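Student: Structures follow.
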Structure 1
Amino acid sequence: MKRIFAGMLLCALVFSCVAGLAGCGSALWDQEEEKYAEKLEAFIAALDASDADGLRNLFSPAVRKADGDLDQQIEKLFSIYPKGTTQHHWDGMTQGDYSQENGLCTAEAASVFPVVAAGEYFWIFLSYVYVDEECADNVGIKQVAVYTADEYCAYFAKADFSIERELGLSVHAEIQLESQIRCIDGIPYAFTPTQQAANLREAEQYICANTDWNGFLEKFGQPNAVDAPYWFFYEVEPQDGERQYLEICAEDGKIIYAVLLGEFSHIRTILEEKTE
């Protein structure tokens, strides 16, 4: 399921968490999320202001020295990113990478999250070294990967979704898909719009009374998006101007799970998956 893959993305980007570091103590990462939030906000502020110097200086001195095309990637990012971020959907959680050698500690935090700017979706992976007691030049942003919606959707469609871990900034904006892209619970999907959204009340009544998937297809038609092989998405009526989607998991002709989702959130469960 791609939403699970999204939660595992940092692992795909070879991040790991090593807990219980003797001598370092929890003080190094007690404020990890606060430190990360400050760096994230500073990055978006510099991006919105097209402040190349400000953006560059957020990266660590070591990265600025090692990334030979940092300036070119910054200009590329400015060229594809609309000014004025309206929303970012970092959930306040980070994955950590901690180490200790010869009594000296390092701590790194990372996360991936969707961003909306001028109605366009982007996804950003940002890693930040906030402690390096051996080399202060490593402190600062270590890696940022920025994806357009088309790029990120295509990324998840790959059987092997791991990517090379690069220092500095990498901007992924070459792929242009023919299909429309919609963000559902924070993940981009190739989406086929229909003239009329599915009626949520009727769909919910059907699911609660009958779990026959083929019967559901006959009544409500083909889904707007598919996460093969078991996950299907229907656009339903918006609520308070916000798009909503019915997600159905169907296997062997039976509906086994159904939830109502927003663009960036789980709204409520309609049919709970039964476990043995």
Structure 2
Amino acid sequence: MRKIRGESMSIFSNLFHKKELDEVENVQRQENEITEKTKEYLVKFNEDDAVGWDAIDNELKKLYKEGKDRHYASIIKYSLGGEDPLDGISVFDNQRCEFHRHLISYGMSELYYNPESADSEFSRWGFEFTMRVTPYKKDKDAENQDGSITKNEPYWVMNLMNNLARYVYDSEKYFEAYHFIPTNSPIRIDSETKLCGLIFVPDTELNTIITPHGEVQFLQMVGITQNEINWLLEKPDTLRVKELANKMQVDNPLLITDLRRTKEYV
């Protein structure tokens, strides 16, 4: 018995030893892969490159070939003590379906040169905010660099995006597709809108991209009413949010937010 037990223990010992060796080899293999990715990154980019920013711009150029946007940049970066977590927000005029403004944030993903992010699955928080809105009469006009005037620029959306970004950075809780959030007040302060909450969906025209820092999804914010919030709260899961988004897309394919909306989808 002693001999048999000894042989059995030897077998198990060999098995465990082999498992440990396999784990070590896997770790070494992963380290080698990480090293190769980092090497490629260091060869391709330098400290002057806005690596993640350029990746977002390249995706936007596919949709907006003319590239005519109005960009609003933060004066002082958040990391340097600025008030706005987002480094910037671009606004495009979009004629598809109906005229609307398409806003895209810069700052929820890794924007600048950072070799340490070369092996990341997700670029920082893994998303950027977007929103599509129809012009609202109470929004102020904007004077452009060329002296032209843009009527009813949606500054309230920029404030909203920065508030949500501040929540993510402070709480370290991020948003994903088909999440929802009540805003506990109209999504645009000083308006008569019934919209007092948001759902998040994959942007209806921008695809998820793989950047040198990892994946970035464009999360579109869509305004919803209190009745729609109550309906979501009855069964608060992503499937129900997706169901609401599908209902809305029947007559609003791009999920454009209109502060004047009175129609209920539930």
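A short reminder: the numbers here are calculations on the coordinates, not readings from a lab. Quick caveat, the model's predicted, so the values are computed rather than measured. Cβ atoms are built from the backbone, for glycine too; each structure is taken alone.
Student: A value of 145 was derived for volume of the Cα convex hull per residue in Å³, for residues 130-233 alone; which structure in 1, 2 was it taken from? Provide the component values of the computation, followed by the final result.
Tutor: Working: 1: 168; 2: 145.
Going label by label, the one that fits is 2.
Student: 1, 2: which one has helix-only ellipticity at 222 nm (-39500 (n - 2.57) for each DSSP H run of 4 or more, over all residues; to 500), as calculated, at -12000? Present the calculation step by step, with values, prior to reporting the outcome.
Tutor: Numbers: 1: -8000; 2: -12000.
Matching structure: 2.
Student: For structures 1, 2, calculate FRET efficiency 1/(1 + (r/R0)^6) of positions 42 and 66 (r between Cβ atoms, R0 = 30 Å, to 0.05) and state which one comes out highest. Before the final figure, lay out each step's value.
Tutor: On the way: 1: 0.90; 2: 0.30.
The structure with the largest value is 1.
Student: If Rg and Dmax of the Cα atoms in Å is calculated from each of 1, 2, which structure is the one that comes out at 24.1, 95? Kindly include the intermediate steps, with their values, before the conclusion.
Tutor: On the way: 1: 21.2, 66; 2: 24.1, 95.
The value was obtained from structure 2.
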